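There are structures below to look over.
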Structure P
Amino acid sequence: MAHTTQEKSTAAAKYRNGVPISEICSEFGVCKRTIYRWISDSSSKGSAGFSLKDHKALQRKNDKQEKIISILKSVNCTVHAPLKEKLAELEKLYEQYDVHTLCEALDVSRGTFYNHIFRGKKDNSWYMKRREEYRVIIQEVFDEHNQIPGPEKVAAVLAQRGYKVSARFVADLMAEMGLHSIRSTAKRDYKKLHKPFKKENILNQQFHTDQPNQVWTSDITYFRVGKHHFYICVILDLFSRKVIAHKISRKNSTQLVSSAFKQAIADREVKAGLIFHSDRGTQYTSHSFCKLLASYSVIQSFSASGRPYDNAVTESFFSTLKQEELYRKDYPSEKKFKQAVDTYMIFYNTKRIHKTLKNLTPCQAEEKFYASQKDT
């Protein structure tokens, strides 16, 4: 439908008077580009001192007003609500809008808002939960794109999927997670990867050690719950047969074994020279996992190809887990399955006695060892 000169002038005047452009577009049935063209035409025809600079200023003002309206629609309080409520609502939108606009929308000073955001982050459960959620999402995007994109491209992909986060926020999380675009390290990594990598069986079926944290063994098994397969990665201390770490995932990935190793490292006092034994699966031989172990001066040992007996202790543990727990029950949900596995691990470590340990539990075996060290 054609619009008269008067209608175009009226639309331009409304814009100059601060009416949101979305309302003008709806009223006249045209897109934003058309409205801006009418405004420009009106200005060029001598509209009372309305310069291009004025036009841009009004456009910025209008954009800001639209953001404020969007913020006010998103929050569950009014500008007259108690300060604590307003801060809590604004915090939820922190990564989606600039702080100036957020604070203006609910009449909160920027200093007060910044103090709220950055005070006691570690105790801010919402903040930590949000960061953990984005860690998973960022890792998925990074892996989907073959570890190529940097923070800006990851942020762009997230935006396409409806996640409004800044490149800076993504960069901070990627730095914490140790994720770097392979473009910056490709040549160096290529040289490292093409050095001869000897997968030696250092353990060589020597399944008895003198003390904890001399040898850790690890493996992955899977179990079907409903329509999904879940992969369970465990790490055992060969001295006590104790499960020192376990992780469950729907993906059999390097991230799964890396997470388990990081959990074990966090809970154990490890010295250089620890032997980590596993099979030759790609998860354990990947460059990133080998690099992780090397950073702790951990020595890798691998079972020979087609020789499950080289990792017999861990294989035996999985057999026990399935016979004593997994095969005996039906799990109605992923949550129930994971809870059951967690509960069994505690039982295995604290209550299940082992003939190999002279009828002690793994925890008792370690406690006995450390008690003997105090007496000497």
Structure Q
Amino acid sequence: MLLEQGFETVIGLEVHAQLLTASKLFSGDSAAFGSEPNTNISPITLAHPGTLPLLNKKAVEYAVKLGLACNCSITRFNYFARKNYFYPDLPKGYQISQLTTPVCIGGHVAIRSAEGEKKIILNRIHLEEDAGKSLHDVDENATCVDYNRAGVALVEIVTEPCLSSGDEAYAYLTELRKMLRYLEVCDGNMEEGSMRCDANISVRPVGQEKLGTRVEVKNLNSIRNVKRAIEFEAARLTGILKDGGEVIQQTRSFDALDGTTFALRSKEEANDYRYFADPDLVPFEVTPETIAGIKKSIPALPEARIRRYIDDYHLPEYDARVITEEKELSDYFEQMILHTPNYKAASNWLLGPVKSFLNDSGSNIASFSLKPAALADIIKLNDEGKVNFS
């Protein structure tokens, strides 16, 4: 936060999350990860002349589902726009995105960090297609391009500039990823690129209303690296201002090996992309009936489960929070307590021997061979004095 130096950090985050649709946003090509390069492509993905996009309705449902979970307002009539720029991994020469009518507006995500509880205010959630992937380590004399990822459905989740530290960013991204996984709209695997984060960072004197000149650190591939990049960049910008220098608005990248950032290019503004409405796509409508149906499909999210575990099952808050860190672990616990009223024993077993076994074996609860009902039976036998573990 740098308050002791007379400056404060202001951060806004942009998260790109790949949606778990079977096919891409505007074509029937597979959206599967890990396929051989350039196998999940077609004339539509490659933007051959005469091809036309067709909207994937499941992607719209997933975006609305996330927006409702994040307390957003849902836009009824939506338009797609072309974001124009030239790069080898963008076969059309433009990206189909949303500008004036994001499908979800406003909203917030509640977090808990070392600095206390806070609502991170969202600006928007909008739909767009992913770009391909440039590969620089396949051929030492050339850059190769894999278009499998081109056209995969994304949501971009944009916060207001309302975060003030790397710790808050870490807490927000952790909570957001947990929400994406609970909703089953994105797997949140940053190491596979299905969730990526850009951080907009500025520094200003304490008490100043106007935001400082910002820099954007692109494509951060882990929550820890987001925190590290913010902390480095905040210190760098503060040093410039303290020395009487001027911050240059630019796009930077993060070197995870030494924890520093380096300049890539001057920062583009929206005008540089020359957005205009996509003439190949008709507007789509999200009706009140659609919203009502999607609301019914939203599961109990972590905070709701935590409250229930504490209030109804009398678990300590620590137990409730650890159990709900992973949806699969929480689901396992929910199945256990259908077969035993000893909720604390169920929690103790899950967070003790079971988690220890999973950690030691490098596995997860989804592959755990002992079913919830069987583990509940062991607890029952122990409660009845028929077995003991002393």
Structure R
Amino acid sequence: MIGTEHEYSINDLCFNPLPISDLLIKRLSGRVEHEIDFGALRLSKELQKHVLELVPPPAESLQELEALLYGGVRRLYSCFGEYRFLGLGMHPLLTLDQTTFWEHDEAEYYHIYDRLFNIKQHGWLNIQALQINISYAGSDMLVEMFNRLRALLPYLIAISAASPFVEGRFTGYMDNRLLFYMENQREIPEICHDVIPERIRSIRDYVIINRVIYRKLQERGADLLCREWVNSRGIIVRFKRRCLEVKAIDEQECIRSDMGVTAFLNALLRSDISLEDDEESLREMMYLAIRRGTSEMKPELQRLYIEAERHASPDEMAYLPLIKERIDNGSLAEVLVRRYRQMEGMQDLLRDAESALRTNTPLLSI
């Protein structure tokens, strides 16, 4: 089974972010709730009030998952036609005075985060991730997939980088979301561990890592956060859900692009290709991906693409050409920067990005 989760910003017609997720949920359900049924999906709040999350049920295939999710996007527009929605890893224009965090049910978690870390910063209020959930059947499978995923993270970050703009300016980095994400809990560095997780030999190794995090939180009177989801590495284990969550990937511009990243990841999980394993080397590669997207990792990515083609299912093969396009011509961030330089301004670029989500059409190089 395949599962993903998707985060989209709510905007007015000029792409100003609107912190009204509670109002939109109330319009649908008659009251403010943190999550509601939304056709075949679930519609959920996020920490940041200008973002809504679409959560589909696990699907048998990527084509089924794409149909479910695109149906959810179309339903968003049907219900809230006066607004515009955007994917991407960060809102390109947002300034911190334009949003806030959810203050209704479950807000107690956010108040603790705010006390510990001051969540009035981009690393909390302006990040949008594509989360890929991978089920496991037993402890051996969990450990094997966890270690393989950690070795794939720099490459996944390179092809999915989608946040080159902060407050309307190109920063020179392709994945600003991860830069901010790595800093947002610096006061307790054990929580994020600079995204790349430690290699584990057993489930016990992972449990010990979480216990260290819990102890640090308890020392600061934050016992409420001592849950398995508080670990903020790029891959975490959700024992209650029996899945691994990949959290290091930027939300893409449309559902089809999300499926491309998911297909690439799933195909490579079946491969036995040799990968770098050293934590510091992986971290250096990750920083290169954050800075440059795919542009300085093409030989390695091309090698992985060949391997993905060898191991992809027919369902996954339908989506892999989009990954080849990203490897050859740049991640979404690189495409956005090139388009921005050829356009009149940010509004034209955001209209293209919004249209991509609304029509489920990937943005390609021009």
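Can you tell which of P, Q, R yields 0.93 when Cα Rg over 2.2 N^0.38 Å is derived from it? Among P, Q, R, the structure yielding 0.93 for Cα Rg over 2.2 N^0.38 Å is R. A value of 4.3 was computed for distance in nm of label points 7 Å out along Cα→Cβ at positions 8 and 272; which of P, Q, R is the source structure? This value belongs to structure R.
Please compute distance in nm of label points 7 Å out along Cα→Cβ at positions 80 and 280 for structures P, Q, R and give me the label with the greatest value. Let's see the in-between values first.
On the way: P: 7.5; Q: 0.8; R: 4.6.
Once distance in nm of label points 7 Å out along Cα→Cβ at positions 80 and 280 is worked out for each structure, P has the highest.
Which one of P, Q, R has semi-axes √(5λ) of the Cα gyration tensor in Å, for residues 72-159 alone, as calculated from the coordinates, equal to 30, 14, 11? The structure behind it is P.
A value of -9000 for helix-only ellipticity at 222 nm (-39500 (n - 2.57) for each DSSP H run of 4 or more, over all residues; to 500), calculated from one of P, Q, R, originates in structure Q.
Every number here is computed from the coordinates shown, using simple stated rules; none is lab data. Computed from a predicted model, the values in this text were never measured in an experiment. Cβ atoms are built from the backbone, for glycine too; each structure is taken alone.
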